[in-house]
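> Next come the structures, one after another.
What follows is calculated from the coordinates using simple rules that are stated; it is not laboratory data. Computed from a prediction, not measured in an experiment: that's the story for all the values here. Cβ atoms are built from the backbone, for glycine too; each structure is taken alone.
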Structure P
Amino acid sequence: MNVICKASILKTVVQALRPFVSEAKFRFNDGLNVRAVDASNVAMVIVKVPLDAFEAFDAKEEIVGVDIDRLNDLLKGLKKDDLVDIVFDGKAIKLRSGNMAYELKAIDPSAIRREPKQPSLDLPAKITLKVEEVKKFISLAKNISDSVIFRTDKESFYVEAKGDIDRLVLEIDSADLEEFEGAEARSMFGLDYLEMMLKVASSDDLLTIHLGTDYPVRLHFEIGSVVVEYFLAPRIEYEG
């Protein structure tokens, strides 16, 4: 296997995965596809890099077991526009960029946790907005609660954090959203997981949220040519 891509692509892939898993199966076939779930079965991450995002691509049904932390360490010294030549010989992952050459021992894919299936969910509400809006809310919500509620009706999208004495609400009318498909939907999610997921994107990137009631939320990012999707399990709300 031999593929070439910009370092920014690998950096985005690693940044999407690293908060949740330390190793993953990289599937090279018509591009790069990765699916993984965290140890608590709370968060799933799906990363897709299309074939046309690569400068060169010579791989057929190749599955490579990757140590995410070690790959992250190797990428730290590269600029986002640096080209990375990746060769896999069945045992080692060899990366070359400019005059620098790295070798990373591959992990046996059979030793890595089985890839999760992408869930098929009925999530009637769809909200697209700038990541900055949600990041700003979460930075304030951390002082109030360890969870947030995503809610929609026919006209608006709401994010709410409730503490013992404080309450913080973000309300965005459909006219102020990039895209909106309104429906009655409401679910609560762990703030720490959401914060980690949002770090993959810059403030100007768009986030699409697919929301149901007491269902996992689906968060969709398009970061350059890399598509990142997260599924996050809801927390149970208690009355009173």
Structure Q
Amino acid sequence: MGINLDLLSEQAILGAALTRLSPLGTAQMADEDTVLYREGEPLDTLYLVQDGSVMTEVALIAGCPGTATPVDIAGRGAVLGLSDLGDGLHGETARTLSPCRLIRLSPAQVNTLAGSSAETALLLVGLLSVGLRHRIRAISDQRSLSARGRLMAFLLSLMPGRRGGAVTVRLPVSKTTLAAHLGITPQSLSRSLRSLRDDGVTVRGPLVTVADPGGLRLAMEAERDVA
């Protein structure tokens, strides 16, 4: 049965990637805060995420890792490095935000399979479209959400799919870098963090606890409606 991307949701595309690509590679476990590859390194491996979350980031100043800012947070079904397949070099750094189960894929094998299988080629296009959609959504959030709303969106991206029950996450970057990523000042970030206490968000150093992720998502969407 063929893949019709027009009929598939983001989750369906990611699920199809897990089903079709997992048998092609070798499994690898990665601890939290493991760097899978760095910006500018040769592309010798693609990583299919089976479980866990991985953040991609780019340096605002070339060659200065300390200026890295988040680009996207990838979860189950994402293929890291896919957008760099044509260049042969990684355009981003990938770092795990949690313990991850990964499948290592050969770029050459994926290229060959895409050339011989229309369905695989279409699936890869779908995966690229998911990544592009994430970036467009981030730009939209910059335009349609307040500083407080952008912070909500970022925190929710660290806990994909969670609706109920308290969740504690570690901020993957410094608060100064996070402020730059959100397009706000560090002072505005501090005010936004304090304002989220009424929404069940507490902060202790780099650890952020959200009492009700589903409620926080509703609050974020309400801010979007107001904007």
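> I have 2.2 for distance in nm of label points 7 Å out along Cα→Cβ at positions 14 and 182, calculated from one of the structures P, Q. Which structure is it?
Working: P: 4.5; Q: 2.2.
This value belongs to structure Q.
> If distance in nm of label points 7 Å out along Cα→Cβ at positions 30 and 94 comes out at 0.6 when worked out from the coordinates, which of P, Q was used?
Derived from the structure labelled Q.
> Given -13000 as the derived value for helix-only ellipticity at 222 nm (-39500 (n - 2.57) for each DSSP H run of 4 or more, over all residues; to 500), which of the supplied structures P, Q does it correspond to?
The structure behind it is Q.
> Taking percent of Cα pairs over 17 Å apart, for residues 86-125 alone as the criterion, which structure among P, Q has the greatest value?
With respect to percent of Cα pairs over 17 Å apart, for residues 86-125 alone, the highest-scoring structure among P, Q is P.
> 2.0 is what came out when distance in nm of label points 7 Å out along Cα→Cβ at positions 54 and 158 was calculated for one structure; which of P, Q is it?
Q
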